[in-house]
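Pasting the structures here.
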Structure I
Amino acid sequence: MKIIIINDSRAMRLFIEETIKSFSECQIIGSYFNAEHALDNIQFNEPDVIILDLEMPKMDGITFLERLNDGKMYPTIVLSNYATEGSKIVNDAISLGAVDSLLPPLSNRDIDIKAFKIMLRHKIIKASLRSKRYSLSCQ
């Protein structure tokens, strides 16, 4: 699965990159600190899943989702401190095409990091099933 990460926090972006690199079925094809730059390049990358922060300078995640509508489906997982289930901002993101949301790890404790990695992998696989560019094959 081809993944794009959009997050203005360098530390969080690097953490997400390292986490996704540990998933054998995933490949990072873009990592952006700026949603405008990601939007300009998305048509060339054709991701299976986008991991999107909500609060960013220049263009926030909601505006990104509004502008993303180019007729193609890019399953998007919102990964943000504001991504509490049922919150208005998450509901807005879902209404604009995001397929799921996830909070960052609660702490740097190993148990929280491990739980986050398991949940992120699960959500990426689930989201990728909505992508027209990726499907599971049975052998």
Structure II
Amino acid sequence: MSSFSSNYLTIHYSTEQNLLVARWQRSVMPFEMHRGYGALLDEAAAQDCRFWLVDTRRRTSVDAADVHWMLDEFYPKLHPRLGRTTFLAFLMAPNQLAGILADPSVPALNVLDGRPYVIQRFTEEANALTWLQQMQEHETLVERK
């Protein structure tokens, strides 16, 4: 059962994994991207979930303007709404990842070090899920101390 569904995005919360899964269904206009990520943040807040798998493989491109909107507008909203570090695993098609990595206007992920969110990019869903599980285990250990 989807927590949110439109013709461009589905969002599902897995109680067993404490994981939000967002799957973009097609390429989107900027206003759809903004609405979709807003819905994802709303669902994360409702479920108190800070571990997200974001599948962008069906989007034909992810451009610098999208990335900069995320950096400047969306990511700064995470900590005020969720209260602690959010972990985002972006699942991308190999050509999408190559395009992002080759675009000099898109900052490297290490620029985000020290921010209240952690981002990784993956081309294999199993690797993304493993990373998210490792982050959950790490957070559990940190919380116990």
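With mean count of other Cβ atoms within 10 Å over residues 78-85 computed per structure, which member of I, II shows the largest figure?
Of structures I, II, the maximum of mean count of other Cβ atoms within 10 Å over residues 78-85 occurs in I.
With distance in nm of label points 7 Å out along Cα→Cβ at positions 54 and 118 derived from the coordinates and found to be 1.7, which of I, II does the value describe?
Source structure for this number: II.
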Label whose coordinates, when semi-axes √(5λ) of the Cα gyration tensor in Å is calculated, return 20, 19, 15 (choices I, II):
I
With distance in nm of label points 7 Å out along Cα→Cβ at positions 14 and 94 derived as 3.4, matching label from I, II
I
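Rule-based calculations on the coordinates, nothing more; no lab input. All values reported here derive from a predicted model rather than from experimental measurement. Cβ atoms are built from the backbone, for glycine too; each structure is taken alone.
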